[in-house]
Each structure stands twice: as structure tokens, then as C-alpha cells.
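Please go over the structures that come below.
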Structure P
Amino acid sequence: MKDILRAYKQASVDELPGYCIPIFVNGRQRGRLRPVTADLLNREDEIEMMTQWREASSSWFTSQFPMSAEGTKRWIKEQVIEADDRILFMVEDEELTPVGQVGLLHYDDQAKECEFDNLLRGRKGKFGNIMVYALIALGEWSITVLGLQTGYIRVLADNFRAIRIYQSLGAQEVERIPLVKVELDGVLRWVPSEQPAGEGEAAERELLTMRIKREHFLQLQGSSLKKE
């Protein structure tokens, strides 16, 4: 698995089209998932764009802090490209315009499990629901290429729109963790409450863990993959 993720993340500019994952809607390609590689570190426009996307959606992350292009570049290099168990894709529409991002995190090669991570819609693409179909494309790729059996998604419980999307793809809630707000040195974090459920001050927010099983996902998609 590490070799597969490494190959995608180390693809050269010339090789990159062969590592892109097509996004299909009713048999027609509406976009693609382009793996984030070291080449992106030299694309100042995309670095700035990703920084703005993250800042605009900061309320839906458990850590909120001042964003900068340098910070985004460092995160991509150290936490994505150099990580053995992680990959990030840019979501591009039919005109190859970046409209969002999505990735996989904490891939466990033994259990065939991972977490779907960093789903962000940065702008509206030519096809309105492309982010949903981007998730479907990533799900099918993770099954056929990585042999994924179980995927997890962590989402704040008040992010109702995202939860509805995940439920439509077969994700079901398996855990709910109460959170409290902690602010230190300009960083706001939502961390698990130390109070047992039902005791002390009420939690301010909650973090949901949702799980999606391979067979349930394929059943909902009506995919021919389930015959393989």
C-alpha cells in the first residue's frame, strides 16, 4: 500500500495524467481527482487557493488557527507528501479547474481500513454535485486499488450538510464524542470533554465517527465492482 501511495504522490508532471482518477456521472466523465505531488509546492496560485479554502471552512475543523500560504505549503510537504499512510487529491471539474479537495488518512494495510479526510468544496464547479461524485470515485478507487474494506469519517455533529452526504453514500454513525473549546496562543481547538457523559458542564459540540462498509457502499452505488 505504501508503494502505491508513494507512486501517486511522486508522479512527475508528465506522468501525472496517468495517476488521475476520473469522476463519472451517469457514464460521462465530469472531472478528475488529481493527486497532490511535490510539484504543487511550486504552484503559488494553488497554494494560496487551498489556504483560502481551509480558512473559509475553518469552523468545521477541530483545530482553528491563522492560515498562511507558508503554513499550507509546510503541511502539504510534511503531513501529506512525506506521510506513508496518507494521500490528498485535488478535485477538478471538466475544464480541469480545481474546485475542491479530498483525501485518505491513516490507511491500515492489515485491517484494510482508513479515514476519508479533508473534504472541502472550494468553489462551485461546472457540475454542481461534483464533490459527491468525487467521493464515490475515491471510494471505488480505494476498493479496487487499495483493497479497502472499511472507511471512517470524522465530522462535527452540527455539520448537517456533510453528514447527509456521507449518509447518502452508506456511512452510519458509530461513535459520538462530546467536545469542549480550548484556546491557547491564538489556536482554538475542540477537544474531548474530560467529564463523563451526563456529568458536569454540557459539551459545546460533538464529534461523530461514521463508518462505511465496502459491501454497503457498493450496494448503494449499484457498482459492478461488487461482482469482482
Structure Q
Amino acid sequence: MKLISVNVSKPKSVTWQGRRVRTGIFKEPVAGRVRVERLNLEGDGQADLRVHGGEDKAVYAYPVEHYGPWRAELERESLPFGQFGENLTVEGLLEDQVRIGDIYRVGTALLQVSQPRTPCFKLGIRMGSDAFPQRFLESGRSGFYLRVVEEGELEAGDPIRLKSREAIGLTVWDVCRLLYFEPADIPGMRQAAELPALSPGWRRQFRQRLSQLGFDSTS
């Protein structure tokens, strides 16, 4: 497992559907060591803190393995790292293998997987297509967010080492599947609702879904 690229940007204003929108999605690769702080990377920022950023979404990682399929499907010869708004372009960390709660050492920073990424309209701005966020979600190639357990520094080329994993858990894809694609899996949703490392917002969505279906969150 390896860190391929580190990508950051400060929020900027762009025109979308005739109005100005502030967004930090236009990430660009940076060279050298980058400081990882509690809420984001040095040189990075989020525009709308109501839905982006925070301790549970401090760092966003996206597998480099997805770039090839996207190039083919979108018929684009080149997609620069950071294209999907990720801070860390990573190798060997796919959604059906990475578990919620996994803790990884990257450089001197310690990072914990907290939730899948749900795309918003700003990904559509970045990709030049209002329809792309739904396509991104349906692809299952979501990437994942990390919380910062220990601040530190990292840079492209650093190895990524798994430091801690629960014996039983749900993968990033499991959680995404349960919320969006298999909402009738009651045992799975109950497990997700009680998963301590899953960000509170996602656990709340599972509890609400169970309640709507007439179930409580515990078995």
C-alpha cells in the first residue's frame, strides 16, 4: 500500500448555473512533505463546513486503481490526481477491502477510516457534468474519509501501513451498499448503526432508516 499523490486547495469561487459557488474541490498535487492537522492538510480547506470537513471528514482518500476505469468510461486521456477532490491518492486500498475503523500509518500521521464519500453537486462542477455525482455514487468507487488520530507529516511515495483492525467489521463498500443499494438488509443496517468507528452522521441515517421500517437499531 502506498501514497501516490497528496492534493490540496483552498476554497475558491466558480460560476455554476449562473451563480457563484465557493468550493475547495479543485485539488492539485503538491510536492514535499505536508503537515496533517486535526481538521485538514496544510494548504487545504473546505468551503461549506456544514457538510464538508470536520474531525470525521478531515482527509479524503481515493484509490488510484479507479483512475483507469474512469479514463475509459469518460473517454478522457488524462485525469490529474486530485480530480475527484481527494487529498490522498492511494494504492492498494479498495473500498471492498478497507474496513470502517481501520487505522493506518502514513508518514508520521495516524489516520482512521470513518465513512464512505457521498458526492455532492460540487463534484459535478469539477467534472463538468451535473449528472456525474449520481454516476459516481452508483459506480461504487466512492473512496473514503479519514479522521486524524495523530497529527504528523506525509508525502507522495510514503508507504501506508495498517496498524489496527477490528476482528469483525464492515468495509467501506458494505456501508455504502447498505445505505444506498440494499436498504432491506436489516441485520446489516443494525450492525452499521452500532459501529463505533462509523461517523455519527452515518450511524444516525441507519437508525432513522430502521425506525422508518419499524425496527430498532439493536438486535
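Where a number appears in this text, it was derived from the coordinates with a stated rule and is not lab data. Just so you know, these numbers come straight off a predicted model, no measurement behind them. Cβ atoms are built from the backbone, for glycine too; each structure is taken alone.
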query: Of structures P, Q, which gives -0.53, -1.24 when log10 I(q)/I(0) by the Debye sum over Cα atoms at q = 0.11, 0.17 Å⁻¹ is computed from the coordinates?
result: Q
- prompt: One of P, Q was used to calculate distance in nm of label points 7 Å out along Cα→Cβ at positions 9 and 145, giving 1.9; which?
  reply: Q
Comparison of P, Q by relative contact order in percent (Cα under 8 Å, 6 or more apart) - largest value held by: Q
- prompt: If distance in nm of label points 7 Å out along Cα→Cβ at positions 65 and 185 is computed to be 0.8, which of P, Q is the source?
  reply: P
task: Tell me which of P, Q gives 2.3 when you compute distance in nm of label points 7 Å out along Cα→Cβ at positions 33 and 97.
output: P
